[in-house]
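Have a look at these structures, which come just after this line.
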Structure P
């Protein structure tokens, strides 16, 4: 089983020594996405809803570059600086995962890259 690195200009470039995503066999592993606007490389300022929307758009674009989609996501992990944002994140999240949502974990963390409020990673099938 080979490894294929996935990269697209429709999502933020990696800000460290990692890939946007890696396809291995029938799975695509998407690195944690933060609310960066791909066109400007700036952090999206805004509330948890706006940041979640930007993150999920970035995630969607990476999955499409890998030849898959949000419908094929089997697991996500959401990292939040404040679990009080849980409801706001869920409101946006359910717009992107309307039918048969993936398995998920959501945890509060003390700090995230670039001091953003939210980061989301995903695993999807590539079949």
Structure Q
């Protein structure tokens, strides 16, 4: 529960509009967001390797929109006959409502962060 709360505070409450809008365009802004994101995790662990993994992976996942590419890959594997349909900006076919594609990418992004955070805190 503490990890989920730290994630929510770091990714939603502490993230500024400037960070949210520019982290995919600028690695320095992605790193700044990742460092700010990691602050609540210092209340959970004092492990420097865990905190470094949390910050580093957060910057990379956000900067390079890895959740977006994971969704595209998942959809292509799940429907290989229509793979070209998933090479759109959203990663979904034209039949998928835009609201659903946006939320599935957001949920995938959050799941990726939560998984990394869990394993970093548990094993580092």
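Structure values in brief
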read-out	value
Which of P, Q leads on mean count of other Cβ atoms within 10 Å over residues 39-46, largest value	Q
Given -20500 for helix-only ellipticity at 222 nm (-39500 (n - 2.57) for each DSSP H run of 4 or more, over all residues; to 500), calculated: source structure among P, Q	Q
Read-out semi-axes √(5λ) of the Cα gyration tensor in Å, computed value 22, 17, 13, structure in P, Q	P
Relative contact order in percent (Cα under 8 Å, 6 or more apart) derived as 28 - corresponding label from P, Q	Q
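Bear in mind these aren't lab numbers, they're just calculated from the coordinates by the rules spelled out. Just so it is clear, the model here is predicted, and its values are computed rather than measured. Cβ atoms are built from the backbone, for glycine too; each structure is taken alone.
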